[in-house]
Structure I
Amino acid sequence: MIFINWEEVVTSRRSIRKYRPDPVDEEILKKVLEDARLAPSWKNLQCWRFIVVKDEDKRQQLARALPSNPAQKSIIQAPITIVLCADPQASGDHEGKPYYLVDAGITMQQLVLAATAYGLGTCWAALFEEEAIKKTLNVPEGYRVVALTPLGHPAEEKKPRPRKELSEIVYMDNWGEEFK
């Protein structure tokens, strides 16, 4: 299934924790990664790297690195796990803000939305034992593991979660002034 409507993609995206064992079509996988690759980054430095993990033993090892994360079972269940790494030295740091985290966040969100557009599920996971993941996947020194997500065909349909109203999170001209 391919969504055409942007609003449909954004409003239908959910964190999927149950997956069917069906393989992900290689062309769709490449399209999702291509869409993520096109994400903007600070000074176009593109500090991110993706590791596509299909090997079941490696996915089991990755799952063990998420001991208290609800996404742990998803990593085992989904046919693919995508691990997002970034090099802090290949990005900027301005006024104490490390932009590799922003850049990585943007590209992961772009990946998540692309996956949704192609009818695939994801579940952004950021609570994990980084050193265990780095060791499992031979991530070079200097790179950070920022996030990972299972990727596959959803085995569940989830309803929208409650979101704050715009009036609670948007101000006009100054902090605290009502947005109209």
Structure II
Amino acid sequence: MNEPLCDLQQRIRVLEKRVLGLRSANVFLILLTILVAFGAFKSEAQPSAVVRARTLIIEDETGRDRVILGAPVPDPKEGKRNSPSYGMVINDVDGIERFGLGLQANGRMVMGFDAPPGTGDPRNRERINVVADETGGAYVRFVNRKTFVPGRLILDKEDQFYLEFLDFPAGKTISRRVSFKGDEKLEQKR
């Protein structure tokens, strides 16, 4: 009776060693699989050093062009640009430009914010322009719904900074400039 029991105990020890060996092999294979997968994922996820394109279009979930980076930026849906521009455009859900940032061919850097269609004279939906011009000057221009410019902040050619209010009564343009030099009022025929 002792002999069958010893034989059975011996067989259990052998099986336990085999199970331990299989567990170790499984752990090794799992770790090896993880390392290989991570290495493959890591090498695919690394971005290339350079991506070259003339235009990059970011679409929304329905496939509409929403953000456009271009050299040059394509003309807007509703017309032509005043000057070729290299930069970025953001469109609304209908594909209408609402924001633009661009470097023009003459060296002028312009950022423009546009009102939605139907909120004023359709000839010009611009409402705010921020410009660093080609001569080293700068201005912020506000455009009303009638396409007139009621006011500007200006850094002029002589490096003078002023706030300018504009009015357009029949046949003339009135300008009031406020600066450290004081107030100045100009009137011109249109």
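Laboratory data are not the source of any read-out in this text; all were calculated from the coordinates shown. This structure is a prediction, so every number in the text was calculated from the model and none was measured. Cβ atoms are built from the backbone, for glycine too; each structure is taken alone.
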Quiz item: Comparing distance in nm of label points 7 Å out along Cα→Cβ at positions 6 and 38 across structures I, II, which is largest?
Solution: II
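Of the structures labelled I, II, which one yields 53, 39, 32 when Cα extents along the principal axes in Å is computed from its coordinates?
I
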Exercise. Tell me which of I, II gives 22.6 when you compute mean count of other Cβ atoms within 10 Å over residues 110-117.
Key: I
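With helix-only ellipticity at 222 nm (-39500 (n - 2.57) for each DSSP H run of 4 or more, over all residues; to 500) derived from the coordinates and found to be -8500, which of I, II does the value describe?
The structure behind it is II.
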Practice problem: Identify the structure, out of I, II, from whose coordinates mean count of other Cβ atoms within 10 Å over residues 70-77 was calculated to give 15.5. | Solution: II
Quiz prompt | Top of I, II by relative contact order in percent (Cα under 8 Å, 6 or more apart), largest first | solution = I
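Out of I, II, which has the highest value for percent of Cα pairs over 14 Å apart, for residues 62-125 alone? Don't skip to the end; give the middle numbers.
Values: I: 65; II: 55.
Going through I, II one by one, percent of Cα pairs over 14 Å apart, for residues 62-125 alone peaks for structure I.
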